[in-house]
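Have a look at these structures, which come just after this line.
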Structure I
Amino acid sequence: MHDIQEKKTVESVEQQCGDKINPDLCWDDVDTVILDMDGTLLDKHFDDYFWNVYLPEHYALLHNISVDEASERLQTRYQAVENSLQWADLEYWSHTLNLDLPELKLRINHLIGVHPYVIEFLEFCLKKRKQLYLVTNAHSQSLSIKLEKTAIGAWFDRVICAEEVGFAKEEPAFWPGLQDMLEFIPEKTLLADDTEKVLHVADAFGLGYLIHVAHSSSRRPSCYSTTYPSIDYFKELIR
């Protein structure tokens, strides 16, 4: 069944893919670099497996139903809070599902991994003296688990959860709120994210350089944005 789930996911992603637009970037024009975490710096396979396979299995055991039925129920719940802070809120899901989600994530934290060339890119940004921020929709508990596992937090001037801003990155109010916190100049700021909707909202706010990370999961093929320059790996931005 897991293979079928993964095949359906890949097929739906491939239907949204376009031809690759290569980035054309002058680093002298960039002061600030904002990087997403899941799917951008870290392999999204962990999250895909947790939400689409591991959690449904435990939900099925709790309610004595089939895994297929559990998956259908959970997908309905996921869609109801998509693009909001609740989607990533582990406390919300633990209460709603009567399961300890942080504990379940810890049980499979061996699947948490950093994408190739990420550390090299972070080193490059520091050498270029860019302001470097990790900005994620991930809940603070999930963020702690991943930072402890990967130790990437030390590279950044600041790490920010969307819950600190009060909105998810897909919401227009997020970006002026983030600007108030970090005081970056939008037209001199680069954002790299694997979610095209986030890039659209950041574009509308006026961020100058938008990069789509096409190879978000090691278990999926690259899916290039139809609108924004895409990269498979961060080595493409080191120049």
Structure II
Amino acid sequence: MTSFSLKIIAIVAMFCDHFGDAFLGQFSFLNLIGRMAFPIFAFQISEGYTHTKNLRKYFIRLGIFAIISQIPFSLFSYKILNATTFSLNVFFTLFIGLLSIYLYDYICTLSQKSKNDKPFVHYIDKIFALIIVVLLSYVAELIHTDYGYWGVIIIFAFYLLRKRKIAMLSIFVALCFIKYLPDLIKYNFNYLIVLLFLFTALPALFIGLYNGKQGKKIKYLLYAFYPLHLFLLYLIFN
């Protein structure tokens, strides 16, 4: 399965999620399908960081579309989802996730290049880098980005464990379980919460089949689809 295939699955799942919100109301079967979208986008950020030829442009692109998408996202949230609190769209989460990868990599690279050959110093640097990641995930939660701290953590986890696929997918599923554990306990393992967990973890199957190849390029289609489909759904169903 190529990166193109993963992106198509994510786009379809995302559309199902938002169409379900607009047409059927929240908590329909379409919303379950929609749970698959973000983990795939998160994985693509990890892959994008690894393979991009120009990281600066990657940051700029995410930042621009985060700004462009905020008005359609807010219109959809307030008018379709009846949201009562302000939140930031998923591009902000992806941006912070990419930043967490970059800073972790930067700190660890500096540590490796230093003349200090004491192993414990490098471990301390890695711990410091991990603290930075945790702080960034807290920032995402604090400013109410879509998926908040959890979104940033899984982006980083995909990157950190990218060379160990089984460990990466196992940790991903575990993080999905942790995300839903409070609600599972609160609602006595209600079947709906169980289904939400299962569909959120389902992308592990598709990511496990990923062959490392790019496939067709749909970079800007993917970016543009997010604000456009939110705005169109708002116009149709408002």
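-12000 is what came out when helix-only ellipticity at 222 nm (-39500 (n - 2.57) for each DSSP H run of 4 or more, over all residues; to 500) was calculated for one structure; which of I, II is it? Please list the in-between numbers first.
Details: I: -12000; II: -25500.
This figure was derived from I.
Quick check: 44, 32, 23 is what I get for Cα extents along the principal axes in Å, for residues 87-206 alone, calculated from one of I, II. Which structure matches? Show your work: numbers first, answer last.
Values: I: 44, 32, 23; II: 56, 33, 26.
Value 44, 32, 23 for Cα extents along the principal axes in Å, for residues 87-206 alone corresponds to I out of I, II.
When mean count of other Cβ atoms within 10 Å over residues 47-54 is calculated for each of I, II, the greatest value falls to I.
Which structure, out of I, II, was distance in nm of label points 7 Å out along Cα→Cβ at positions 63 and 79 calculated from, if the result is 3.0? The correct label is II.
Sorting I, II by Rg/Rh (Cα atoms, Kirkwood Rh), for residues 111-182 alone from high to low puts II first, with the largest value.
Source structure of the calculated read-out (FRET efficiency 1/(1 + (r/R0)^6) of positions 127 and 215 (r between Cβ atoms, R0 = 35 Å, to 0.05), 0.40) within I, II: II.
Each value in this text was obtained by applying a stated rule to the coordinates, not by laboratory testing. The shown structure was predicted, so the numbers you read here are calculated from the model rather than taken from an experiment. Cβ atoms are built from the backbone, for glycine too; each structure is taken alone.
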